[in-house]
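Structures for review follow.
Nothing in this text is a laboratory measurement; each read-out follows from the coordinates by a stated rule. Just so it is clear, the structure is predicted and the values come from calculations on it, not from any experiment. Cβ atoms are built from the backbone, for glycine too; each structure is taken alone.
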Structure P
Amino acid sequence: MKKISMMLGGAFAAMALSGAVVAQEATLRFHQMLPAQATIPATAIEPWAKAIEEQSGGRLKFELYPAMQLGGTPPTLFDQAKDGVVDVIWTVLGYTPGRFPKSEVFEMPFMVASAEATSVAFQNYVEASAMDEFAGVKLIAVHTHGPGLFHTASPVTKLEDLKGMKIRGGSRVISDMLGRLGAEPIGMPVPQVTEALSKGVINGTTIPWEVTPALKVAELVKNHTGFSGDRGLYTQTFAVVMNLDKYNSLPDDLKAIIDANSGVEVARAFGKAMDAGDVRGLQIATDLGNNILTLDEAETARWKAAAQATIDQWFTDMEATGVDGKALYEQAQTLVAAEAGM
């Protein structure tokens, strides 16, 4: 964990501005949903904040509030930043269904490659085609997690095994996909997964390996199902955003430091943290002797065919708003392929 933090700290430090003269001190409250020891809080947010503190000579300081310590629920995080309740947040965009429709394209079935490649592609996509969805906030960066998979009480070895299972979905798109695959989707933010699994409210969950240690998923269920090929079943989209008034209130030299720690390299660093977390989560499940399955190419093709209806429905939904969803989908696919070297 320390090695990952040092690596990310170095990545953020490389973006530093030299010789900046800081004119004013500001303390920024950073609010997010997961425990402080979870992957992104510990190995991405903390080094990001520390790098900014160092680059500003201590004039910019952060107070980190994990696990919704300042109140509210995960779906309220974006508005907490927009409305100035807090200064900076990290959130899942899919927790507010319909609010980020263009960004949803990265949640389409079998879009995601590695978290790093997909995060860079997502950042470039947003900057080119979806900045209107972040009007009213200062966008620091967007990113995704790595390939999502199933973690279930009973094994999922074929498409039919999913039928009737109550499976947690983390967004509108993912829940739609789960329903079309035959599951009974149960929408909930990720912090609720542990209790829901332990009480049998759900039979399984869709999450990446990265977050399983923080949620104790490998201890609660023993079956984990992934897919063949160079793309994962799904991903979720995340954003780090800052209150715009707070950003605008800073002197130009402090704004420049925030700007230098925003954008594609931050997206890359957060994606790298997710990929490293996937390795750790998989190792924990392996060490526990859990049943780790990878569906073969033929079976994976059946899932892709069944999930296509979710993509088609998104095209229809976007067309109804006057947006060319097919063009955005092709743009996203091209960007991911370019970053993943496919």
Structure Q
Amino acid sequence: MNALRSVLARIGLITTLIAAAPVAHAEDFPTRTVRIIVQTAAGSSLDAMARLVTEQLSQIWAKEVIVINQAGAGGLNAARATAAAAPDGYTLFLAGGSVFVALPVLHHDLPFDVNDFEPIGFVAEQPYSILVSSKLAVHSLAELIAFSKTQLSGLDAVAGTTGGLQHLTAERFRKVTSANLNMIHYPGTASSLSDVLSGRVPVMFQTILPVAGVVASGEVKMLAIASNARLPNYPDIPTVSETVPGFTSSGWSILVAPHGTPAAIVHKINDDLRTALSRPEVIAKFQALGNYTRPMSPQDLADFVHTERDLWRPIVQQVGSAAE
């Protein structure tokens, strides 16, 4: 009987140690360099944000955190690299919303499921704004919608690359307001902004950073921002939802890990990420880049992504069908 009790006691001790191992491992995490994969090239706004995040996490962890740029295919290359990485917390993915909203709809043969990534934390959102050339005689969003309906051939509007969130935002706005807009696609911001400044294309959907300078100079009028509430550094610019109830649209970036990354490590990274993003100097730097932080738990993030996917799926399907 004593021998049996001894064996049972040892089994119990081993079970306890095994159960405690992930927690202990998470407390020590990280013990070596952490890589954060980014789906854009060096010098992009997402890359700049990633470098701010890695700088902060490097300080908190006293370990090097580096950015790995895996640009191309709308985030597919970066997502594939993340899915193939070891699920140990040492490879993370700073992903844009298009990876979760557009890729699964537009690519039916993905070798991985984006839903399998482990959600860690929300990094930032980049609200879209609706702008018009200073040469266009409208001064509010309501005036723009009404004026477009008087134009038999419609108003041309910059909508970025086909299938991107800039395009999806413009399509959704056109759908819910019945504004008479023609989507004009550009490969980059420079050429499209030049056409808006000249008045050749009167309307533009764009995140804030690329247009901040011309808005400040008065060369382009920012009519509204599609954020949940007025932004602290643009308090006089109304939200789109003040004219079109419920309409919001933001690019967003989140931190995820490969499927199977231990929950204890996920929660530790989430805690440290939230600490980093709550620092006033980080908030100020993010706002200067047109990014706004929002703390979320891993579960909050999972719910957020699910909601965004449902919101945008019909528009992505519409755009995908039109492209085919």
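The figures follow:
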{"item": "Distance in nm of label points 7 Å out along Cα→Cβ at positions 80 and 112 from the coordinates reads 2.3; which among P, Q", "result": "P"}
{"item": "Origin of the derived value 3.3 (distance in nm of label points 7 Å out along Cα→Cβ at positions 240 and 280; candidates P, Q)", "result": "Q"}
{"item": "Distance in nm of label points 7 Å out along Cα→Cβ at positions 200 and 264 - highest-scoring structure of P, Q", "result": "Q"}
{"item": "Source structure (of P, Q) for Cα extents along the principal axes in Å, computed value 63, 47, 38", "result": "P"}
{"item": "Of the structures P, Q, the one that 3, 11, 15, 15, 15, 10, 10, 9, 7, 4, 1 was derived from, the read-out being P(r) over Cα pairs in 5 Å bins from 0, in percent, for residues 208-271 alone", "result": "P"}
{"item": "Structure with the greatest value (metric distance in nm of label points 7 Å out along Cα→Cβ at positions 152 and 216, set P, Q)", "result": "Q"}
